[in-house]
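Visitor: What follows is a set of structures to go through.
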Structure I
Amino acid sequence: MHTVILILLTAVYLVSLVLIVRKLRDILKNPHKYDETELENRADDYASKRDYCRFFKSLSHQYSGVGLFLSFLLTALSGVLLWGLDRLIAGNGTPITPGARGVGILAMLFLNLIVGIAIIPLHIKTPFFAVMVDGAFDGSRRDIWRKSLIALLILFAITFPFFTLSANHYTHYDEVGITHSAFFQLDESHTAYADVEEVWISVSHNKHEQFSALHYEVLLSDGRRANLCNTYFDENTLAVHRSIEAYGSCSFHIEAMTEEDLTYLREKLSDEKLATVLYIFEGMHQAPDGA
């Protein structure tokens, strides 16, 4: 499934680039199709009426508000798509969402800004959207088409690979072992729990020496290290930890927490979650209740 998704996303990337370039060529070869003089005149008349919306201070705020809404909506859908791909790749396993997943969502936000502010409005032939894109790009209707497509081409070429890499960056586990693919790794590696030789358990601090995050890094069979925790240990970290413990041949490198760390965690975590952290950090012989 991992390979199929990677091939499909690569195909989407290449096909989209071709379609955008063909659209640009059509604009250059057939400029009359994109002049739309009548729509421009209707848009100018619409804008001159200053048709305010009570939720916005001015007409320009009204237009930019709609464009930003479309951009953020598309970005949210991109995040849902990444989440769905993560679950699809995991199959019967349990996915552990990587922190770098945000890289793909941020990349799509940059792309969707041009899509929401220009590309979608250009396809809706009403004065409202015509004024909207006219406010974002100077020039005639044809120039707006050309400028927006050039911007789309550049942004798509840069950002979509990061979306693909984010979809290809995952970690999931099952009763057998851990499957992992790093952000810039095109293949995936599977490590059986019995093959895990080393684990690093630690706490990171910010520049003020305050608690920042817990880390549970596993040495995989291909030599890479995978962090199975984004901020706090949870039921997934505990499940993997107990599976690794069961084989008894792994070396745990545990960095002791400070009293300040413990105080912070006691304040932030529930009793059950705190018990999970202490069990993993201190090697307690009894699992937390409900685990």
Structure II
Amino acid sequence: MLPQDLALERLNALIDRVAERQRLDFGQLESESKADGSLITACDRWSDATLVAGLAEIFPGDGVLSEEGNQSVPASSAYWVVDPLDGTTNFAAGIPFWAISIARFEQGVPVLAVLDVPPLRQRLVAIRGQGAWRNGKPIAQPSARNQVAGCASLCSRSIKVLQKLPQRRFPGKIRLLGVASLNLVSVAMGQTVAALEATPKIWDLAAAWLFLSELGCPLRWLLRDPALLEPGANLTSTDYPVLAARNEATLARFLPWGEALVAPDCALEGFVQEPEPPLP
């Protein structure tokens, strides 16, 4: 095994290579639909293969779970979870906002995460117990910063909660970024006060999970907890609906929409409108 500093240097070089190829391919490729209706391009496949091969070389013995490759939980004590191009719809549509998401897991939880945003040339890094950085500069906890805009991030599938609770005013200005990992990380970055994701897969949330944890942002897993992953489990069709918020008070404020997202429609009949408290 390489010394940690050298391994991380090689990991950064690997991500640099993939990010540069994605910038070159942006707007040049056609997409196709996968079985689940999501899009994929040749750049997705190349990025996945390159990252998986590079991780195997830099960190021999670590397994890899990736969106476009092996989607089963590796049996190795440490393994990587990779989304080579999160936001393919944006990428394919010519919208310059997508991410490379990589996280190393030990004992079932992420301990190192990298989120690279190639079109913005931003690299976010989080290390368990040490904090998080953007382009080498420490990121402060969002609870320590004043957030007056009150933006909340929804994914395209979670926006249906607005219909499920028609008598209640949604407590935020809605933003749909089209990139699950960055939707969630926007809370940790202080860009939004909350984020609700309806159908994220483990590769969508692996890196963002650590950023939120390191920056003091509470999470509510709405159906199942990804910390309970079992070696060998195939996660191809497993969703982890989640609500993230800047602090506990904000989490409580948005929780009715999180619960409505996963509740049967009949459970919402007879709902009584309640007054909204001020945004924390």
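A short reminder: the numbers here are calculations on the coordinates, not readings from a lab. Quick caveat: nothing in here was measured; it's all calculated off a predicted structure. Cβ atoms are built from the backbone, for glycine too; each structure is taken alone.
Visitor: When mean count of other Cβ atoms within 10 Å over residues 80-87 is calculated for each of the structures I, II, which structure yields the highest value?
Guide: II
Visitor: Of structures I, II, which gives 0.97 when Rg/Rh (Cα atoms, Kirkwood Rh) is computed from the coordinates?
Guide: Traced to structure II.
Visitor: P(r) over Cα pairs in 5 Å bins from 0, in percent, for residues 16-183 alone was computed and gave 1, 8, 14, 16, 14, 12, 10, 8, 6, 4, 3, 1, 0, 0; which structure, I, II, did it come from?
Guide: Computed on structure I.
Visitor: Quick one: helix-only ellipticity at 222 nm (-39500 (n - 2.57) for each DSSP H run of 4 or more, over all residues; to 500) came out at -9500 when computed from one of I, II, so which one is it?
Guide: This value belongs to structure II.
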